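The data blocks that follow each hold one structure.
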Structure P
Amino acid sequence: MKKWFAAGLLALAIGYTVYGLHTLTLVTSSGRPAAGFFPLLIGVLLIVSCTVNLWGDVREWLEEKRTGIVPVHQADPEAEAKADALGVDAHAIDGGPEFGRDVLIVFLYICGFVAIMNVVGAFLAMLAFMLVYLFTFNRAHPVSNAIYALALPASLYGLFKILLNASLPVGPLGL
C-alpha cells in the first residue's frame, strides 16, 4: 500500500510541475524570475523527494518479497534517547497507525485554511490555522504557541507580499 501511495504522490508532483510549466511564465522579458519560477522550484523538489520516498518503499517491498519477512519499523536509537530525555514516547516521533486521527485533524485544518483564505485574507487565515493547529497539538505551551502563531504568518506575509510582491488573498482588514 505504501508504494502505491508514494507512486500516487509522485504522479501528483509530476502533474503539478508539468501544469506549472505550461501555464506559468518562468522568466520575464527583462530576464528576471517570473510567477512560474517558484512553483517550478517547488515542483522539482517535490519530484525529487517523492522519487526518493518511492524508491525506498519499492526496495522495502522487494526485500519483503525476497525474504518473506515483514520489516518492523522502530524508532531510531538516537531519536529514542532524545525522547527519553524529553520524557515523551519515542514511538510518537515515528508516527504509525495509531496517529490516523491526528492526520485526519491536520487534513481538516488544512481544508479549513484553504476555505477561509479568500474570505478573511492570507494573513488572517495563516494566523487562524497556526493558532488552531498549535493549540490542538501543543496545549502545554500557550505562550510559545502564540509567538509562533504570530511570527510564522508575519514572516511568510513579509516574504511573499512585501519582498516578492506576490499576490495573496486580501481580507477585510487589507492584509
Structure Q
Amino acid sequence: MSTETMRFAVGKPLGVIPPFEGYMQVFNGASFDIIAFFSGLTKRDIKDWQQGTARYGLYVENDIPIFLLDLGKTWNLDIYFNMHQEQEELRKKFFEGDPGHTEISLVLVSCPEAIVQGIRTIEIEAKFMMALKEVCFDQLSQYSNKDDCFLTAETILQDVDSKALRKKAAMHRL
C-alpha cells in the first residue's frame, strides 16, 4: 500500500481494515509515513498524537534501523524497517527520491473500525533521512530475505526495551 495514492481525512474511513493493533511505516516516494491502528483511543491520546511534543531518533543494530518516535506523554513507537518486504518500485523511489523530502505523515486510526482519528505531519532533518536510507540500503545486502531480517529485528526488540533504545540513540526534538 502506498500513501501516494491514499488520502487521509479525520473522521473518514481509511479504506482498509487492519488485521490487528499496531503501527507500520508505509513508503511515500522519497519519504515514509506512519500509520497506527489502536482501539480504546481517548481524547488525550488523540491530542498527544496531533499536538504533543515530538521527538524522533534512530537506533541501528545489525543493519536493522529502528525509527523511534515519541508524541506527547502517550506515544512511544519503535518502528523497524524491513526493506525486503517492500516492492522493488517503492524501494527505488525511496532510495532515489529527493533527499530533501523529509516530510512524514502520522496517521492515527481506530481499530477495528479503521476511522482516521488524528493526522499530523512532521519534518525530520535531511541528514537523519540520509542516514536512515543508508542503513536501509545496507540491509538489502546484509539479509537474503524478509524472514531473516524480520527475525533479527524481533530479537533486537525483545532484547532491548523502548526506554533503553532511546538512551542509546540521539533523540531530536521538533
Structure R
Amino acid sequence: MKKNWDRAAMRFASARYVDRQGMLEATFENGDHFLVAVESILPAASRAALGPSGALASGGVATITPPEWGKMRIGETGDVLEVPVGDAVMEVPWDRIRSVADPEFRAHLADHAVERARRIGGRIRAMRLEVGLTPAALAERVGVSRQVVANLEAGKIEPGSDLIEQVAVALGKRLWDFAEE
C-alpha cells in the first residue's frame, strides 16, 4: 500500500524532548509517531561539533551553543520544529525527521530521486542533440568522462547542482531550461 504524503503527514501534532534518552518524540497529524536520536536530525555542522557521546567536543576555537531541546516548539506553519540555540533558532523540518525515522518515506524519496535522474538525463540528451554535440564533445566541454555523460543521459546518476550548471554552460542553456519540458 502506497502511503499518502498529504499535509497531515507533514504537520506535527506534538513533539517533545525525552531528556533521559536524548531522543525526540514526534507525532504527526496523520497519527504517525516516531522516536529519533537528536544527533540524527541535527544539521551536519552541528553534528561535527558534537563528540561521540553527543556532548560538545573540546579543543575547537569556535564555541557551539547546544540546542535547548526542552524549549522546543512547533512552528507557526506546523511543519517545522523550532529549537532555541543561544540567540538564534534552529529549524528542524518535518522531512528531516521522516527521512531518518520512516522507512516508507525514505523509499518515497529514493523513488523520486530515480524519476528526477531520468527526467534530467532526458533533458540533457535532448539539449545536447539540439545543439548538435556528441556525448564525447559534451564530456570534454564539461570536463568529465564520456561514461559520466552516458550515465547522466541514461538517468543512472542524479547530478548535483554544480554538475547541472556546468552542463548548462557547456550547452549554452540556462538552469531554468532543465525544468521546462
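Laboratory data are not the source of any read-out in this text; all were calculated from the coordinates shown. All values derive from a computational prediction rather than experimental measurement.
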Out of P, Q, R, which one gives -1.21, -1.37 for log10 I(q)/I(0) by the Debye sum over Cα atoms at q = 0.15, 0.20 Å⁻¹ as computed from the coordinates?
P
Structure from which -10000 was derived, helix-only ellipticity at 222 nm (-39500 (n - 2.57) for each DSSP H run of 4 or more, over all residues; to 500), options P, Q, R
Q
Rg and Dmax of the Cα atoms in Å, for residues 70-141 alone computed as 20.6, 60: which structure among P, Q, R?
R
